[in-house]
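Down below are the structures I want you to see.
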Structure P
Amino acid sequence: MASLAIQQISKIFPNGHKALDDITIDVASGEFLTLLGPSGCGKTTLLKAIAGFHSVLRGRFLIDGKDVTALPPEQRDTAMCFQSYALFPHMTVAENILFGPKQSRLGKAECDARLAVALRQVDLAPHVAKLPSALSGGQQQRVALARAMAMRPGIILFDEPLSNLDARLREQVRYEIRSLQAEYGFTALYVTHDRAEALAMSDRIAVLNNGRIEQIGVPSDIYDKPKNCFVANFIGIANILEANFIRQVGESTWRAHTGIGEMDISSRIAPLAPSHYICWRPEDAEVLINNNVSQANVFTATVTAQAFQGNVTDVLIRSRDGAPYRIQTRKPLAIGSTLSLRLDPSNFSILEAIK
């Protein structure tokens, strides 16, 4: 395993597009860090720059304290798992796994030992003599992972490795990757646009947008306390509205006028301006049985649509401000019915100020 320091990295393509804009991240040895963002945000460009496949305009990469910015890919102590697997179709599973070690001119005994370990790690021993065309998508992905691990790199770079798998297999393989990373301790940088993958697999998540980092944190903080509207919307379903703060009513609680009524909002950080965007998640709303609207942080809304999802029902409601919001319940509700809902002050996140 190895640490990685990404320091003030900027990248501009020949057409003038600024793909990376002053990216700085410190990745601890043995950490699983996910780069999350929409298509075109710069996450794969950053991954390929770390690997040495892209040059950068400014900044540097340090692996275990050593500046590798000018080194070719084979000298960077990294290995990459590509989105397309990039297996050699004319080579067997064993030959694909050992391609890197043989290119490094390791001896036969060492290659055989690494092959045996890699096959055991990814449970592919029965398929060792097969060509990639004879394997399922999940098996091909495990070959790509075994090939990377056989190089014994300090850092493995994953470029959306599960995007070609169906939903059920994707869930299975993501747990396999995380389990292997935890067991063998390699440092992992994982690129995805799938927020479920990011939340399930990561020690930390870096959310990228337009070549810049919007927020870095542990999954629970990224989800529960997003810093701005982009992160709130991208990491999950968010009900976003405007809040005009009136006064402080507690050590870390402020009262605000909002479209759903007057609300108390708790926050570790005080509002920086009189007006901010705020958000709450659909699962945060408590449906009150007795329609008691005299409680604090209670508002009324009308059910306009719903979709049964098995474990929950997604419900679309419309509040007195006329705006649509989403909540989740265990049981379907009657379309057209009026609900009383309560939000705990801690359920709100204060986002960016309204200019």
Structure Q
Amino acid sequence: MTTTAPTPATGTRHRGTRLGDRLVRFAEAATTPLLPADYLDLVHPLRSGADLRGRIEEVQAETADAATIVIRPGADWAGHVPGQYVRIGIDVDGVRQWRAYSLTHGPRRDGRISVTVKAVPDGKVSNHLVHHARPGTLVHLEQAAGEFVLPTEGGKLLFLTAGSGITPVIGMLRNLFPVSDEGAVRLERSERYDITVVHVAPTEPDSIFLDNLRELDAAGLIRLVARYDDEHGVLDVDDLGTLVPDLAERTTLACGPGGLLEALEAHHTERGLTLLTEQFRLTTLVTGEGGTVSFTENGTSFEAEGDKPILEQAEEAGVLMPSGCRMGVCFGCVLPLREGVVRDLRSGDITSAVEGDGVVIQTCINAAAGPCRIDH
């Protein structure tokens, strides 16, 4: 019988694999309780294969209470479509908090991403990012998500934004009309768009990205209608037909507070107009009855009101809760409902569970509609 010895290449690869495995096992044993990957995280946290993170590289003030945070994402960042949002996790006072923010640009040649954050009263994350974030800080990231994006077929569009609702829209506009040293540029792909922007802010100094919008308007790339509450009064959606005479010919994309979007939806539905919306904060449409909410693992319980999300009330009671966008989109707040009844604050839908059902709920959009026991 003739036997064939392995070629040098095959034999070397076999010995190298075994040696590599032994080295990894040795390194893991030597670094217990940490693994080699933990040390790699310290020296190369943005590497491929690591948990997705980003490094803050710039913090640019936009207004007195808003700032653009420029981030270098890790190697596994998959990119985004203008208008989408990203969930960012950052440690504040030793607790990791997650929030969702719209990306304020299209894909960039330098590979960086940016979000613009407006500090809100009592907002732990927004105030931290606007007033305390520094270059070099590492943040946790999730991949971009969201369906509030620019229609690819072009057409006549109306962007209606209020406050920080401008952030996803500015990302779309910057992608359509990039700015060079000579000013904003109309690209061939932008020719099929006819865009009017109605932007609402409390005051002119509070108007985020106003200079960008004015530059695009001066270049004839968009038509800007700027409204300030202190000068023009609160926007009445019934005035849109006057502000935008060809409103009926346009598809409206709106982003802003819930009250404005509700009024706009009623206005457009009555007139048979097309409307796409993005909302940053939960709007309560119905209320439940409330009840005692208890958590199985830490024994905490509290009396919950029926018109506020369980997430908010649990945090007020001192419970550390998982969270994300806080508007029912990202599912970062999902917890098992062991038993009890909750009501969806958006639709009024009731969800109930008894022991063994395996029901999970989003705590950011559900209120107690009776006693609830939650695994956490």
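Given structures P, Q, which gives the highest value for distance in nm of label points 7 Å out along Cα→Cβ at positions 74 and 346?
Details: P: 5.6; Q: 2.8.
Once distance in nm of label points 7 Å out along Cα→Cβ at positions 74 and 346 is worked out for each structure, P has the highest.
Determine which structure produced the value 20.3, 61 for Rg and Dmax of the Cα atoms in Å, for residues 194-337 alone, calculated from the coordinates; the candidates are P, Q.
On the way: P: 16.5, 49; Q: 20.3, 61.
Computing Rg and Dmax of the Cα atoms in Å, for residues 194-337 alone on every structure in P, Q gives 20.3, 61 only for Q.
Taking 0.40 as the value of FRET efficiency 1/(1 + (r/R0)^6) of positions 218 and 234 (r between Cβ atoms, R0 = 25 Å, to 0.05) derived from one of the structures shown (P, Q), identify that structure. Numbers along the way, then the final one.
Working: P: 0.90; Q: 0.40.
Only one of P, Q returns 0.40 for FRET efficiency 1/(1 + (r/R0)^6) of positions 218 and 234 (r between Cβ atoms, R0 = 25 Å, to 0.05), namely Q.
Out of P, Q, which has the highest value for distance in nm of label points 7 Å out along Cα→Cβ at positions 178 and 266? Present the calculation step by step, with values, prior to reporting the outcome.
On the way: P: 2.7; Q: 4.4.
Once distance in nm of label points 7 Å out along Cα→Cβ at positions 178 and 266 is tallied for P, Q, the winner is Q.
Taking FRET efficiency 1/(1 + (r/R0)^6) of positions 66 and 298 (r between Cβ atoms, R0 = 35 Å, to 0.05) for each of P, Q, which is largest?
Working: P: 0.05; Q: 0.45.
When FRET efficiency 1/(1 + (r/R0)^6) of positions 66 and 298 (r between Cβ atoms, R0 = 35 Å, to 0.05) is calculated for P, Q, structure Q comes out on top.
Relative contact order in percent (Cα under 8 Å, 6 or more apart) computed as 12: which structure among P, Q?
Checking each candidate, the match is Q.
FYI, it's all coordinate maths here, none of it is from the lab. Keep in mind it's a predicted model, so treat the numbers as computed, not measured. Cβ atoms are built from the backbone, for glycine too; each structure is taken alone.
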